Structure P
Amino acid sequence: MRKIYWLAALGAVMLFTGAGCINFGSTAQGPMGMFRSSDKGETWKEINTYPTSKGIVSLAGIKVYDVHADPNDINAYYLATRGQGLYYTYNNGDSWQTVGELGGMFVYALAVDTKDKCTIYVSDGQHIYKTVDCTRSWQLVYTEERPTQKLIALAVDYGNNATIYGAEANGEILISNDAGRSWRTEKRFGFELKDLIADPNQPKRLYAAAYRQGLWRSDDSGVSWTDLSGGLNNYSDAKNFYRLVLNPAQNNSLFWISKYGILRSDDAGATWNELKLLTPPGSVNIYGFGMNPSNQREMYYTGTILGENNKHVRSTFYKTSDGGVNWVTKKLPTNTIPIIMWVHPKNNSTLFMGFTILEK
């Protein structure tokens, strides 16, 4: 059973910049946390409200690491932070709640069960925790004993929700076929992995993305793998990987986001085509990318320039309505780093963006 905590009275305090608010963390470099646009990026509004027994807390000091969507609920998201625990929203970001047992945790990975929204798996790097009651209680289901290794990605198979996948930073792929009760190492790549994604349109299909090594695909739950990196060699620095995004509107379509820019494949990674951006290849770091699932010609990305010790210099928001022929630039709502962006799957005028700061 989930906690019912959204009170009608909170609507009057959603703009939490007033004198009665409590700040969470330091915002000396500008607010972080979450922002939402209801007009395709023309304007942005902070959505950092966190109601507590002591009043309304601002999450503008939260360093966003990633945001994970609930495949069962289009208005439910889980906010993974850099050492500040796990937060969640069930109302499209209007307000957030914290998971007390995971407070202070660096949340490296999270996966929601594809058929049961109350079953969630979370990794703090050394462990995998599982809840079956919508975060009220947690059990430890895996421990990584090697202190130099981290569990950096989790996924639930879309055909069989008892099959759970995990990725270690050292390149090992873990699989559980009994919802986390037992695990085995299915594959050892031998190089550093950055992400592992289960395809919602193809049960048993996985994509494993590596830093400086490229992309691999498995169509049999991780037993065998196809190297998709050959096509990336045609683009300089394309293996300097930032993010892999599966196209929500088209099967077998994905976007590879790297130091080079943005590449698109419509054949499950076999071949790649360059998305023409306003920024020259290699000129910016692209951490945020989104596409309108109702209109694939409408896309968005962020370009970030970092200075010494990863200090933020500037970031810009870019959007196109004609598939990348022309782009419009917009100013972002804060001077911290836009680390993640996505488009609401139903209300396509609504965009979300998470911000952070990076340390060396």
Structure Q
Amino acid sequence: MLERFLVPEKDRVFVESEKMRQATIEIFEKCGQSPADAALSADVLMTSDLRGCESHGVSNQLRVYVQMYGDREINPTPNVRVTRETDVTANLDGDGGLGLHVLPKAMELAIEKAEKHGMGAVTVHNSRHIGMLAYHSMMALEHDMIGLTTTAGNPMSMVPTHAGEKMFATNPWAWAAPARNEAPFVFDIATTQVAGNKLYLAKRVGAPMEPAWVADAEGTPIMESAQLPDEYMSLPFGGTREQGSHKGYGFAATCEILSTILSGMGPGFLMPKTPRPLMGHYVQAIKIDGFTDPDQFKDDMDRFLGGLRNAKPAPGHDRVVYAGLPEAEEVEIRQHEGIPYHREVIEWFESIKAELGLGFELV
């Protein structure tokens, strides 16, 4: 994550991951989730925090989920069921449940199908936010599989190239592939210039936007460094047509096809806009031994990723990294030193603890 999105040193409060995990479980259970679903939901958020992806951890997301449960916008006990199925595919009804514990069930089914047939792909309709996509893709790693996750729906935030209105959410993708000794390759990105939740982090810490990160309310890219305006639209990655925004736009559209249209929900921009519409998801598991020997694949991945890691750095840079390496390193640091949360986040936890009558202790 870019330095500007990190919690300023003066505002950091370090919390042991297990203490935060227990607090998050208690909050989810109070919202009506079963103990098993609460533990799974907390694991998704804590994996995000440990990997340094704070935009999708408890700091931003948990308070949103609590509000949605309070407003009865999320079903705390969904009956997740298969509505259409073949040997290698399925479509699940998420029954309005939180994607943090709904989507892992979809990936488990995709993995089960891939074990038997080499590949498995599952869509989910009628679901909610799934947190960090990498969590779901990484589930495939321990099975010697490659994992893919996409999600789409609402709220609208991204403006297509040359458009003057929002037509997509951030429409992210996440790929995960195993290696033997190197950290796994884990590529998790929004198809916007900047993930929506990172913009919330930027507002919290007062970080400025780079040129062509967002557009104004009319769809014109803002081409100078500035604070995030009150009204804006996110741009596809690339920012402007001259810098390749049509590529981000195309990836966003492909994500929409796989996640909402293939699952039967239709385009996100046609879904009801109030209050927080449902979302569609897509997961895929690819069994490596359907194509090559898994041991050879992982050895080749080590050579590939090690080659990238040891590439000569450009002037002014210390090293070259690949997707998944900094996050794996951050896990080791945060497991030892604790997770640095903004003091405002800790204040929120203390407030919700009192409001819900809970007993967890963070610091």
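Quick note: the coordinates plus some simple rules give every number you see, no bench work behind them. Just so it is clear, the structure is predicted and the values come from calculations on it, not from any experiment. Cβ atoms are built from the backbone, for glycine too; each structure is taken alone.
Determine which structure produced the value 12 for relative contact order in percent (Cα under 8 Å, 6 or more apart), calculated from the coordinates; the candidates are P, Q.
P
For which of the structures P, Q does the calculation of helix-only ellipticity at 222 nm (-39500 (n - 2.57) for each DSSP H run of 4 or more, over all residues; to 500) return -11500?
This value belongs to structure Q.
Which structure, out of P, Q, was distance in nm of label points 7 Å out along Cα→Cβ at positions 173 and 205 calculated from, if the result is 1.4?
The read-out comes from structure P.
Of the structures labelled P, Q, one was used to calculate Cα extents along the principal axes in Å, giving 56, 50, 40. Name it.
P
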